[in-house]
Each structure stands twice: as C-alpha cells, then as structure tokens.
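So, here come the structures, one by one.
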Structure 1
C-alpha cells in the first residue's frame, strides 16, 4: 500500500526563494523540492516525525547512510545534500532557525571523470555529411550542431533560445544560462548565413504554440532534451567510437579546440558563461597533448 506524506515545510516560500533570489532554473527548483519531499518521507518513516525544520545532523547522516546502502551514487547523494543545504540556509536567512544542521557536512568523494572531446576531424566529418542539406529538418539539424560547436552553449540554453535572442545585424546571440545569467556570444559569418537559410525554411513550418522559440520541430513545437541528445548521438555515432556522444561533449570540444588553437583561458571562461576560472580549467586537461607539442617546439632544449 502506498503511503503519502504531506509536506510540513513551506515549499511555496522556498520555491520562490530559489526562483527569484537564487535564480535557479525550473528543473533545479523542482529537483530541490523533490529532494525535500524525499527527506521528509524518510524522516517520517524512521523517526515518526513529519517536521524537518529542526533536525540535527545525525538524522541527516542517517539518511545519507540509507541512500548509500540503497546504491544511490555519491553524485546523487551530494545533489540531495545540496538541496538540504539550500533549504536550511533559507530557514536561517528568514530567521526560522538559528543555525543550519548542515554545517558539519562534507560532500562525499566523487571520482573525477575527464570527458573526452570530439576531435576536430570528427566534427568536420559530421558537418560534411550535412554539406548539401535541403528541407527544414536537415537544415535545422546542421545549424543546431554547428551552433552548439561554434558557441559552446549548453543544451538547455539552445532549447530555450528565442527568436529575439538572435541579432543577425551584429552577428550576436544572447544566451540565458544558469540562474538566468545572460551572456552575449558572437557567431561566425557562415553561421549567420545558415541562420538566414533556416529562418526561411522555418517560416514554412506550421507555426505552433511555441513559435517564439528559435528551434522548432516540424510540427512547430519547441525541442526537448531527449530530442537534442538523440540527434547529436545519432550523427556522431557514424564518425566516433567514443563512449559518450552528447551535446555536452560538443561543449567540451568547443572549449578544448579554442584552447588548442591559442585562445586564452579567461576568454573561454566568458564564452562558456562560467562564474570562475576553476570551472574552465577542467578543459586544460584535454589540451595537455597540445601543450606538450607547444612546449616541445618552443623550448630551446626541445628544438632539434
């Protein structure tokens, strides 16, 4: 029999705090609130208490143990703890509690996984497949791949791109990133030409409820996450044997190829929309082979 626990926490106020003050995405807000629901259900089942505003870290620690023993990954556990940390920080800020029970918490260790980018040759091979495209869908697919690769934007940023975000006159695109942070990215002349061709084909598509969005399905609907993932995976599966072939790997490729060709780290940081260089520095691992070549060619003792 399924038992439903009704939340005693003020989710409306917390959700508003995340959306308006922290400027988290709708997806993140939902995930945080779902985590609170899970913790409250656990707290009710294990401690026979519905109220979670005044818990101790020991109770939270018990939840971590249950999650780990249930084979929940450390990454997922850390995400759930981030949700609790945000909630108790909200309670402290609104003076509902004095101190957060999350203060003693330390994140679980997660092995660093270096994502392997596509090579320039692999990207070129995919784009060559779409060299002589005709029709709305093929033209859209080529532009979608090219735009991801030449701007480094995230999948969600591309999906939520609006017609008004494209400035063809100045060859710029305005991207709304995490926490609704906006950034301006230049687009190449060849991409601007593709945009013009796509817009002509797009005007022939039956306009649906999502007509404000830049990328549409042939039915006039906004694209979704799985559609973009399947599209990238499908095209790159024909040229690459890499295990992971996703839109995010194209973002990695964008950053890596820029660094390989001499771009400075701070410029790449701005293009990617990172808040700190620490986030951008992960791409320097992928550029290590290029750095070795530069070192070999430029150091006096390295030149033959």
Structure 2
C-alpha cells in the first residue's frame, strides 16, 4: 500500500507545472522547519559541524533554505521521472563547462562524472546521455518494491542511460565501460558499506568515503569531473567542473581527500541546494560517537 501511494503521489506531481511543484516543495520545507522535525535537526547538526564559523542565525537561515530545496527536489521528481524525456530535458536552460566534459571524453580514456547530492542529481543523470558525449552508465540499486523499481529504472534510462547494479558484476561492467572510453556517473557522497570505504576529511571531519572511485580511476586512467544540476528560476543550470587536485592519486588517502574536497567545492557553490538533511557522518572511526540524536 505504501508503494502504491508513493507511485500515485509521483503521478500527481507529474501533473503539476514545475513552478507549482517547486512552490509545493518550498511550502513543505517551511512546515518541516516550523515543526522542528528530525530532518530539520539533522540539517542543523550538519551545518554546525561543517560551518562552525557561521553564527547560529546564519546556520538557521541556511537550514531553512536547504529544507526548502530538498523538498523541491522531491516535488520535482514527478516532472523529472515521468514527463517525456524531451519535455524534461527542455528544463535545462543553461549549461556551464560542457566543453570540459567533451574535451576529456575525446581523449578516449573514459570519464567518471561525480554527481553529488546537490540541486537535482536525477536531472543531471538524464542530461548526461544527450549532451553529445554518448550514453552513460550509472549505478542503480533497486528498491524493494518491484513496481517502484520498474518506475525508477524506466525513468532513469529513458534517455539512453545504462543502469548498472551495485555489486561486483556491476563494478566489472563499469570498468569495461570506462575502458571503452565512455562515461560513468557516480554519486560520491553517500555513506558506503564499511568494506567499501575509508575515512577521509569532509569539511574537516572524518567521513566514511567510497573507495570505488579511486579503484575505477586507477585501473582505467579515466578522467574525473564533478557535475551538478543547479536549480535556477524556470529550470536548471548544468555545471561541469574539474575535480580537485589529487583525485587521480595512487595514494588512497590523497585520492579520497580530493574526492571529498571536490564535493565541498560544489556544495560551497550553492550551499542552500546541498542535501544537508543526509546523515553524512553517521559512521565514525572506532571510539568516536556519531553526532546525530536518535
């Protein structure tokens, strides 16, 4: 029943113009702030950890903006997942740095596109397949609900993306993709399983960080860029930028620090659009407690 209700909600959202969906999302974000929900408290905790130099009032204002943007991301899902691909992609009204991606792709070694939880990463995943660089391969972990999984799979692949399972076979497929000189998209700022990550600084704090990127890059010599779809009035601005220096280091600690620094720089470009609601520091080194209240 929950899955059916969620699918119905998404289909209702798909009936809304983008501006109405965004207004709804902003309203839901305000309600969460007023109610001081668990999500709100997580946001405030993350901002206190990452921006200790800001005043409490500044962090409060940023938290409110972040909540509004996160719920806008949710309410935009109807349009981004269920509109015809051409109609959804028409929401991309500005593009920055595409020449960087195209130049790296032309080198023939493959490109890893890091897509942090900033703005609309779903929009970016769709756009990667129509930007003139060929289809992309993207990691995909199916939800438990077959019906919801089918909807998400079809939505993400409808512009040509190849969805790859998050298992050893999927990693092998990503290696083949990069060796063919193609594009791989990865969400770099999720907390990985303990077996797939090492601790590296993120805004000066230890965060369990995926080692997959470093493994893929070292085995293929692929280039790495960071990209995001920034929310702007009436649509989205696609941004492609160089990853931080050291992202291609054979020293794992250096590579992981550069990965997190790349995400930091993206987040600082539009801090109100980064998903501070996520418990990025929920796993800590032995002997340290996680900072989130139960």
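Each reported figure results from applying straightforward, stated rules to the coordinates on display, with no laboratory input. Worth saying up front: this structure is predicted, and the values here are computed from it rather than measured. Cβ atoms are built from the backbone, for glycine too; each structure is taken alone.
See the values below:
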read-out	value
Distance in nm of label points 7 Å out along Cα→Cβ at positions 29 and 213 - highest-scoring structure of 1, 2	2
Value 4, 13, 20, 22, 20, 12, 8, 2, calculated as P(r) over Cα pairs in 5 Å bins from 0, in percent, for residues 149-204 alone, assigned to which of 1, 2	2
At a computed 11.1 (mean count of other Cβ atoms within 10 Å over residues 69-76), which of 1, 2	1
Per distance in nm of label points 7 Å out along Cα→Cβ at positions 37 and 165, the highest-valued of structures 1, 2	2
Structure with the greatest value (metric distance in nm of label points 7 Å out along Cα→Cβ at positions 85 and 173, set 1, 2)	1
Relative contact order in percent (Cα under 8 Å, 6 or more apart) derived as 23 - corresponding label from 1, 2	2
With Rg and Dmax of the Cα atoms in Å derived as 18.6, 52, matching label from 1, 2	2
Computed 0.40 for FRET efficiency 1/(1 + (r/R0)^6) of positions 157 and 197 (r between Cβ atoms, R0 = 25 Å, to 0.05) - originating structure among 1, 2	2
Value 0.65, calculated as FRET efficiency 1/(1 + (r/R0)^6) of positions 133 and 277 (r between Cβ atoms, R0 = 35 Å, to 0.05), assigned to which of 1, 2	2
